[in-house]
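As structure tokens, here come the structures.
What follows draws every value from the coordinates through simple rules; no lab data is involved. Quick caveat, the model's predicted, so the values are computed rather than measured. Cβ atoms are built from the backbone, for glycine too; each structure is taken alone.
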Structure 1
């Protein structure tokens with residue numbers, strides 16, 4: 001644990017929701033042909049995940065993690081595309097200084113010390129008393145502290161991290177509370193298409209309709225098969 005921040009250093013994701021560094025460097029970026037080449041790259045301490053040097057080829061990077069390659073000056077954030085797959089999303093050096101965390105638990109521990117547990121396994125002590133479950137924290141990777149937070153409220157923009165709408169982005173329009181059952185959240189995207197999902201699948205990424213992070217090329221808008229076909233034809237005709 002880091003004494004100054006109260007955050008556990010081994011902040012890992014669920015195994016089914018992560019992308020090993022060997023897959024990221026070899027299969028996605030094509031920076032290596034074999035796992036052995038990936039190992040040699042990592043052993044040069046050139047790759048960082050959330051500001052920490054990682055040398056394990058199987059290290060699990062997950063949603064919202066920032067991957068930095070110092071030698072090339074590249075920064076990436078792991079986010080989902082509208083088909084629910086991890087996409088290579090390049091970001092600026094300024095945006096690489098922070099990441100967003102979803103609050104999973106708010107509890108009081110030993111000696112009455114309050115703490116929160118986030119979606120990537122971090123434990124942050126002494127949080128703001130206004131922070132509740134499902135809120136989103138803006139976490140500074142350099143200082144290891146929370147700079148701001150967003151409430152889980154109607155009118156805020158969010159992305160979907162699970163279910164059939166995985167990767168879509170929209171504004172929360174309504175929240176249904178069902179006692180003893182799953183809470184349902186209704187979301188509307190920029191094309192005014194509405195969809196619903198469980199509250200556990202919703203990750204708030206900004207206040208109002210302005211996200212705090214940059215989005216992939218699709219902007220979280222899921223097109224129908226016909227719309228994708230028309231877009232491909234238009235792009236081919238433009239060439």
Structure 2
């Protein structure tokens with residue numbers, strides 16, 4: 001299997017940490033977020049990984065080299081301008097000749113990458129979007145009303161929503177949707193396909209998933225590591241953390 005990891009973001013919400021170290025290279029325990037992802041992908045059958053770079057690309061190249069130490073082949077691209085979450089895929093269009101995984105570089109997950117690929121292949125869709133149900137706490141109390149009277153109240157309840165998890169499986173045909181040398185997101189790809197009545201497969205994550213885009217999420221990742229969540233024996237078995 002082949003996979004694209006999007007690692008070009010500035011990580012502004014994690015500053016001052018990311019002024020020195022790019023977000024995917026931040027440590028979680030003794031490994032970086034990116035290394036945890038590479039090892040997980042390899043264990044599920046990914047052999048070629050394409051890493052899209054922009055911010056502090058020289059640090060990534062020095063860390064990744066050719067991927068030999070992890071038993072995979074790694075290729076890196078360099079954005080000349082920010083290309084969004086879909087635009088960088090265009091830089092690898094000649095290499096991506098079979099269905100491939102796309103994943104944001106700031107995600108930790110116990111996803112079985114072989115399973116999402118199998119699900120995609122069975123769906124006969126050209127795009128699979130992974131989602132995760134999250135409980136989003138509201139800041140205010142919520143009331144129920146009947147005419148001019150309140151008949152119920154909840155103190156800051158959770159709003160449950162199915163969110164885009166930043167993980168996709170694409171057929172090579174999806175690449176043609178993405179404009180060259182222009183910023184374009186995976187959400188733009190989804191909107192284009194919906195507007196053109198193209199089927200999009202939905203894969204609901206029931207696995208461990210955490211986006212470390214903000215400081216409290218990064219601190220949560222460290223707490224989970226201390227509990228053994230990222231130990232090799234657990235990384236593929238922890239569910240719904």
Using distance in nm of label points 7 Å out along Cα→Cβ at positions 75 and 179 for the comparison, can you identify which of 1, 2 gives the largest number?
1
At a computed 7, 29, 33, 22, 7, 1, 0 (P(r) over Cα pairs in 10 Å bins from 0, in percent), which of 1, 2
1
Relative contact order in percent (Cα under 8 Å, 6 or more apart) derived as 14 - corresponding label from 1, 2:
1
One of 1, 2 was used to calculate helix-only ellipticity at 222 nm (-39500 (n - 2.57) for each DSSP H run of 4 or more, over all residues; to 500), yielding -6500; that structure is 2
If you work out distance in nm of label points 7 Å out along Cα→Cβ at positions 171 and 203 for 1, 2, which one comes out largest?
1
Among 1, 2, structure where distance in nm of label points 7 Å out along Cα→Cβ at positions 35 and 115 as derived comes to 2.7:
2
As an exercise: mean count of other Cβ atoms within 10 Å over residues 27-34, calculated from one structure in 1, 2, equals 12.6. Which structure is it?
1
Structure responsible for 14.2, with mean count of other Cβ atoms within 10 Å over residues 51-58 calculated and labels 1, 2 on offer
1
Just checking, which of 1, 2 has the largest value of FRET efficiency 1/(1 + (r/R0)^6) of positions 43 and 187 (r between Cβ atoms, R0 = 35 Å, to 0.05)?
2
